[in-house]
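Just so it is clear, none of the values below were taken in a lab; they were calculated from the coordinates. Please read these numbers as outputs of a predicted model, since none were measured by experiment. Cβ atoms are built from the backbone, for glycine too; each structure is taken alone.
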Structure P
Amino acid sequence: MNQIPISGLFLGGLTSYAAAGLFGLSAHRYRRATRIVFCAFTCLGALLEGIASLAALLNASATLISIPSGIPFLQYTFRLDPVSSYFNLAFAVVSLAVSVYSLGYLDGFDVRKPLGIFCFFYSLLLVSLTAVFTANNAFLFLIAWEVMAVSAYFLVCFDHERDENKSAGNLFFVMSHVGTGALMAGFLLLGTWAGSLDFSAFHLAGAALTPIRQGSLFLLFFFGFGVKAGMIPVHIWLPAAHPAAPGNVSALMSAILIKTGIYGIIRISFDFLGLPPLWCGLLVLAAGTASAILGVLYALIEPDLKRMLAYSTIENAGIILMALGGSMVFRSYGRPALAAVALVACLFHIFNHAVFKSLLFLSAGAVVHATGSRNLERMGGLIRPMPLTALCFLVGAIAISGLPPLNGFVSEWLTYQALLGGFGSTLSLTRIVFPVAGSLLALTGALAAACFVRAFGIGFLALPRSPQAGHAHEAHPAMLAGMGMLALLCIGLGLGATVCLPILDPLTNQLLGVGMSGNLVVHGGLALSPGSPTGGTVAPAGIAGALILLALVPWALCAIWWRRGRKIPGPAWDCGLPGLTEYNEFTATAFSKPLRMIFAALYQPRREIQTEFEVSAYYPTSVRFESEVAPAFETHFYSPLVERIMARASRFRTIQAGGIHAYLAYIFITLVVLLVFGVRS
């Protein structure tokens with residue numbers, strides 16, 4: 001496709017997003033029509049954006065799209081190069097599935113909630129996310145970044161009657177603007193040294209910067225973008241905001257909004273700053289490793305289903321940063337092939353995470369919609385009334401655990417291969433970093449599998465633990481359609497990885513000048529290789545075939561046995577007790593207790609047991625047990641920091657007397673000082 005259709009499709013997608021919000025705001029009284037037309041426009045916008053991004057990516061060239069602003073020195077210019085097209089494509093795919101899901105999800109909205117306001121801010125979020133990924137100058141990027149933060153804030157606080165949601169929205173707003181301050185400082189410095197705020201000028205000027213300037217800019221941008229990426233220790237907004245938002249918004253935030261931070265780090269590290277110093281890559285690798293292991297550890301003990309998924313998002317952001325940091329280190333050592341393998345792992349996991357994490361959040365939204373609770377301890381037995389939702393959640397759980405043959409396995413396998421290759425390709429103490437990071441990634445994968453065995457087993461299996469779970473119902477057909485699209489994509493990206501990876505060649509060519517699909521896809525497109533002749537290979541489709549064959553054997557044996565045998569249904573064996581109830585089941589807390597004991601130094605759990613008895617302590621009448629794990633960063637860092645800031649701020653109250661005379665005196669003193677300095681100058 002040439003540039004004219006791509007430009008038209010791109011602008012058509014933006015127009016459809018905007019039209020969805022405006023229609024929802026103007027026709028909010030007609031809730032059914034608003035819901036249908038809004039979802040139709042957002043689906044159309046996602047389709048147009050997806051086609052435009054895929055076409056630009058396959059063209060492997062940049063497409064510039066300009067919109068006059070009416071201001072002489074300002075122009076809204078969008079750029080669809082391979083990197084921005086790839087991120088926008090991932091966004092369009094998730095947005096399409098979420099929009100289909102929303103057709104059913106919004107049908108269950110409380111009639112007292114303003115549906116038109118929700119539609120407006122949701123479409124504003126879609127427009128701003130598209131602009132963030134495709135902006136071609138710092139001015140437009142920062143405008144889109146701020147609109148994205150504000151619209152997401154209002155969506156997080158949409159259910160504002162709950163104090164928890166308002167607190168989560170305020171925390172998200174504060175942390176977003178702390179990161180934005182760092183980004184503004186970085187763009188102003190880079191624009192001053194480049195002589196322009198255009199991204200092409202940044203690209204030309206970055207290679208000429210001194211190492212000190214490169215390092216200073218990298219720290220500013222890494223902090224600013226790291227806040228949005230949910231990187232530890234600036235992650236505290238994420239476990240609060242994701243559960244508070246509606247289910248479809250949570251999926252979009254976890255799958256795509258955090259990717260804006262990853263996108264920014266990639267842009268800075270590979271495009272704007274030339275070749276950053278070696279320590280920058282090591283910093284990204286270390287931050288990613290810490291985020292991965294700590295994120296999954298906190299997910300393991302979280303009873304709130306959506307908070308657990310939010311912590312899992314931190315874990316996967318860490319895995320992405322591990323691969324990205326490894327690529328930066330290999331690039332510094334002049335190993336372009338190995339850097340390309342790590343970058344491919346990073347980019348492929350970005351897309352994979354967007355798909356399976358949005359699937360999990362949409363499934364969780366359906367569960368919360370049906371049960372009215374996010375607490376795993378109040379669920380159980382949902383596989384019977386919600387079999388299709390359970391199947392979709394299971395597919396997402398297998399994918400996020402990195403198990404074959406789904407898509408999460410492929411990108412994590414490539415990450416392992418890149419990290420293992422770093423030991424023999426780097427020098428001095430740097431080479432020790434890679435096997436340590438690889439072993440911690442293996443531990444992260446094992447803990448992630450345990451985490452989602454816990455989530456699926458406690459949430460969907462056994463007996464209902466509450467009346468609400470016992471009376472749950474299957475999700476709306478549109479909600480199932482949105483989840484089904486993503487579940488099929490998880491399977492397709494895993495089995496068809498050898499077909500998908502060549503699409504990443506334009507990105508590695510743009511960022512590293514190397515195309516790697518020829519080395520990664522081997523044996524006629526049937527297997528994947530780590531890109532080195534000494535490495536092993538893996539065939540996701542072959543693994544899937546072997547698993548199917550292995551499953552056929554017990555299935556055939558069971559079929560023969562059931563046909564020959566006599567079926568006598570009966571109750572489950574209960575050791576002679578009157579009958580099994582929900583009180584005999586494992587709880588989510590009990591499931592994770594062994595790991596909570598192993599990592600007690602990190603968790604620092606607090607528990608309290610109160611026993612009541614009448615005659616003797618050996619015959620208690622009731623036992624009350626409480627257990628709590630306080631988040632380490634919030635408890636030991638952020639809470640003391642906030643207290644100190646508030647203590648310092650309270651001292652300034654003395655100058656804010658509230659009287660007009662005092663304020664006039666301040667103005668008079670300021671004018672006198674300005675006049676004195678003006679006369680001297």
Structure Q
Amino acid sequence: MLQLADAGKRFGPKLLFEHANWLITPEERTALVGANGTGKSTLMKILAGLDGLDYGAVQRTRGMTIGYLPQDGLALSGRSVFEECLSVFDELRSMADEFEQLSHQLAELDHNGAEYAAAADRYSHIEGRLRALDGYALDAQVGTVLTGLGFSKADWARQTQEFSGGWQMRIALAKLLLARPDLLLLDEPTNHLDLETRNWLENYLKSYPNGYILISHDRYFLDVTVNKVIEVWNKSLHTYHGNYEKYLTQKVERRAQLEAAYRNQREHIEHLEAFINRFRYQATKAKQVQSRIKELDKIVRIEIPEEEPVIHFTFPQPPASGRTVAEATQLKKSYGEKHVLTDVNFTIERGDRIALVGVNGAGKSTLVRLLSAEDQPSGGTLKLGHNVLVEYFAQDQYKVLDHNARMLDDISRTAPKVPETELRSLLGCFLFSGDDVFKPLGVLSGGERNRYALARILVSPANFLLLDEPTNHLDLRAKDVLLEAIQSFTGTVLFVSHDRYFIDKLATRVFEVEDGTLHAFPGGYEDYIWRKEGGPEAVAASLAGDIETKAKPAPEPAPEAAPEPEARPAEKQRRLNPIKQRRMEERVFEIENEMQRVEAGIAEAETALGVFVSMEETKRVTAELDSLRDQQSALTAEWEELVTQLEEASAV
């Protein structure tokens with residue numbers, strides 16, 4: 001359907017990728033991953049036809065349709081939400097209008113005339129198209145997608161320009177899903193979606209009839225929606241089959257394979273260089289030396305790219321609070337006539353890690369602000385326990401920062417006892433590297449300042465953390481640092497997040513805000529889903545299909561035994577019997593031919609190691625390569641011994 005052929009792209013002086021090949025099929029279900037700055041979004045734009053290659057080609061099937069959703073920057077105006085979404089069916093709606101006109105014409109035309117026959121043919125054709133494309137239920141299709149993406153019926157009639165940037169992106173996503181292009185290209189589609197809407201989108205994509213490619217920092221979302229991963233790494237595209245979790249496992253295996261191939265190549269290069277240096281100036285070996293020089297020149301050197309350093313950050317542990325951290329009784333909160341929380345009761349204990357969930361507008365952020373004392377309750381009581389120190393991270397936390405302060409100076413004042421090298425490592429994990437740490441906070445974008453504000457909280461936390469959407473604007477690496485730090489934190493955490501993986505790994509309790517009240521669920525998010533879906537019977541049925549029997553790995557093949565070299569003579573002879581000398585010369589010729597075969601086998605094995613098939617195949621090829629190396633060493637030693645004896649004999 002679409003193919004990249006020997007593609008290459010630069011961004012200024014930086015090479016993003018080269019010699020990239022990728023065949024995209026109609027059933028594509030692929031995640032595009034890679035470190036920040038490797039060119040994922042650029043590659044998406046190339047596939048969408050919005051950017052070009054520096055060399056190579058993009059080949060598209062004639063007539064194929066592509067839908068592209070960027071990370072941000074879309075703005076719609078001039079129509080209601082419903083009309084904007086319905087506009088993707090303009091061609092079908094024109095057909096429907098023509099269909100209605102034809103039905104009137106057919107009722108008036110002479111049934112025996114040529115005009116009637118032509119109109120009847122057109123009528124039949126349009127009817128088939130409308131039926132195939134479900135053109136009789138366009139309003140229902142639009143309503144289903146808008147509801148799934150979180151728009152209420154009251155929103156359908158509102159003008160698109162009334163919505164914020166995040167909701168504008170939802171409208172753009174709705175239009176793409178309704179248009180059903182042959183290939184969907186979605187760059188961070190979950191950025192502006194709450195948890196419930198993400199769950200809906202996951203199910204929608206599972207049944208999507210065409211192909212799609214996703215960029216996302218939500219691990220769980222990728223795990224349940226893709227069956228292939230393309231990684232932009234080491235200036236190349238690497239293919240992994242399976243979901244994101246399997247990709248992580250295979251990536252470790254591929255790294256180990258590349259390092260093994262690198263070591264083997266280095267050994268081979270050193271062996272060739274040693275031979276060349278030893279016999280460079282001996283005329284009798286000029287042919288062999290030149291052969292190895294040519295072989296050395298032809299070797300494509302394997303490069304091991306530097307891996308991003310893994311940052312392990314631990315919270316400075318705070319002073320202990322009392323056993324009861326917070327307690328609410330009949331808590332209420334209203335904004336004018338709007339009642340957000342009407343009857344909320346809960347108790348938070350020391351050490352709880354509570355995920356606060358609920359649809360957008362249910363009151364999650366309101367409850368967090370009440371706990372932080374940013375807002376005051378309209379009724380009821382809310383009490384904090386003994387020695388409770390609250391730290392609040394809001395979605396717009398950047399507004400409270402000193403815009404004139406330099407980043408490194410500001411975080412150093414917050415944590416004077418933390419070494420500067422550790423602070424810079426932490427900032428690097430949150431995508432602030434090099435001279436970025438010396439920038440004034442005022443020049444950063446809103447998302448960058450929020451990332452910095454979160455990093456700032458990590459170095460000097462209180463014993464009760466309130467985190468409202470802490471994973472927004474974070475990549476997978478930064479999320480891992482945050483997750484690991486909170487898991488080792490001895491204080492109490494209440495957080496709002498739409499990242500399913502983050503919630504799964506962190507929550508020990510779940511608070512659901514719904515219809516102005518709060519329902520507390522013990523256990524993690526899986527336990528919460530278990531209870532919401534009907535308890536053990538429903539969960540048992542849903543889990544039955546997820547059990548997979550893992551195949552046992554194939555036994556590692558034993559390496560082939562290297563041929564034993566001929567026994568070395570007890571002592572070197574200065575004079576040789578002519579028959580023995582002739583046999584030795586024949587053996588030298590045989591060894592040289594055999595070494596060519598072995599060297600060809602080594603080159604073939606090294607090439608095979610460059611293409612990952614499976615861990616078992618990698619082990620087999622590595623064992624074969626080690627055997628060939630042993631044969632090469634044995635043959636070389638025998639060859640050198642024979643040549644030395646022949647030279648000594650000829651010198652007599």
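Taking 28.4 as the value of mean count of other Cβ atoms within 10 Å over residues 248-255 derived from one of the structures shown (P, Q), identify that structure. Working shown, then result.
Working: P: 28.4; Q: 15.1.
It traces back to P.
Which structure, out of P, Q, was distance in nm of label points 7 Å out along Cα→Cβ at positions 272 and 512 calculated from, if the result is 6.5?
Q
Which structure, out of P, Q, was Cα extents along the principal axes in Å derived from, given a value of 114, 94, 55?
Q
Upon calculation of helix-only ellipticity at 222 nm (-39500 (n - 2.57) for each DSSP H run of 4 or more, over all residues; to 500) from the atomic coordinates, which of the structures P, Q produces -14500?
Details: P: -22500; Q: -14500.
Structure of origin is Q.
Identify the structure, out of P, Q, from whose coordinates FRET efficiency 1/(1 + (r/R0)^6) of positions 32 and 200 (r between Cβ atoms, R0 = 41 Å, to 0.05) was calculated to give 0.30.
Corresponding structure: P.
A value of 0.05 was derived for FRET efficiency 1/(1 + (r/R0)^6) of positions 232 and 320 (r between Cβ atoms, R0 = 30 Å, to 0.05); which structure in P, Q was it taken from?
Q
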